[in-house]
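Peer 1: Heads up, there are several structures right after this.
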Structure 1
Amino acid sequence: MSELEEKLNQILSVLDQLAEDTSVPRNIRRGAMESKALIHKKNEALDVRASGAISILDELANDPNIPLHGRTLIWNIISQLEAVQRI
């Protein structure tokens, strides 16, 4: 497995964690699933998929109802996606 695939799998795993966390509001979990679906689209360039997911996650991170641990997870995912964009 390539380094890129490994990073994407890590990102998808954390998005799954966020989507299954019942202490996080439903709109945040739904946004995590949307981001995951966007990353899975193979018919678009990786940087486009990453940018779209970052946009969704950035909006979620600014939600006032998100718990601190959820916001931290989102920031970590965004950082990882930004690193993937540069590859």
Structure 2
Amino acid sequence: MANTVSAKKMTRKIAKRTAINRSRRSRMRTFVRKVEEAIATGDQGQALTALRAAEPEIMRAAQNGIVHKNNASRKVSRLAARVKAIAA
């Protein structure tokens, strides 16, 4: 348990930041899930729309430090490739 005033304040800050990060990570995952569900249905138009909505969410998560920039780029790239493969 935190003993000093500054340590108690840090635990409050950490708890607040953790809640914010959890919310942002969940939001990103929801958008990714929507793309994957659209891919599973085989509807390229719907999948493309979902991907266009998901890409800025994923990159925003990278900007906020939720995921690494390269990780976000890899996610977008792989989703885009899967959406493109539906047409083939």
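Only the coordinates and a few stated rules stand behind these numbers; no lab work does. Given the structure is predicted, the values throughout are model-derived calculations rather than measurements. Cβ atoms are built from the backbone, for glycine too; each structure is taken alone.
Peer 1: One of 1, 2 was used to calculate Cα extents along the principal axes in Å, giving 62, 22, 17; which?
Peer 2: For Cα extents along the principal axes in Å, the value 62, 22, 17 is produced by structure 2.
Peer 1: Compute mean count of other Cβ atoms within 10 Å over residues 9-16 for each of 1, 2 and report the one that scores greatest.
Peer 2: 1
Peer 1: While we're on this one: Can you tell which of 1, 2 yields -26000 when helix-only ellipticity at 222 nm (-39500 (n - 2.57) for each DSSP H run of 4 or more, over all residues; to 500) is derived from it?
Peer 2: It traces back to 1.
Peer 1: Hey, another quick one. With mean count of other Cβ atoms within 10 Å over residues 41-48 coming out at 14.8, pick the structure among 1, 2 it was computed from. Could the numbers behind the result be given before it?
Peer 2: Working: 1: 10.9; 2: 14.8.
So the calculation was done on 2.
Peer 1: Another question, if that's okay. Identify the structure, out of 1, 2, from whose coordinates relative contact order in percent (Cα under 8 Å, 6 or more apart) was calculated to give 33.
Peer 2: 1
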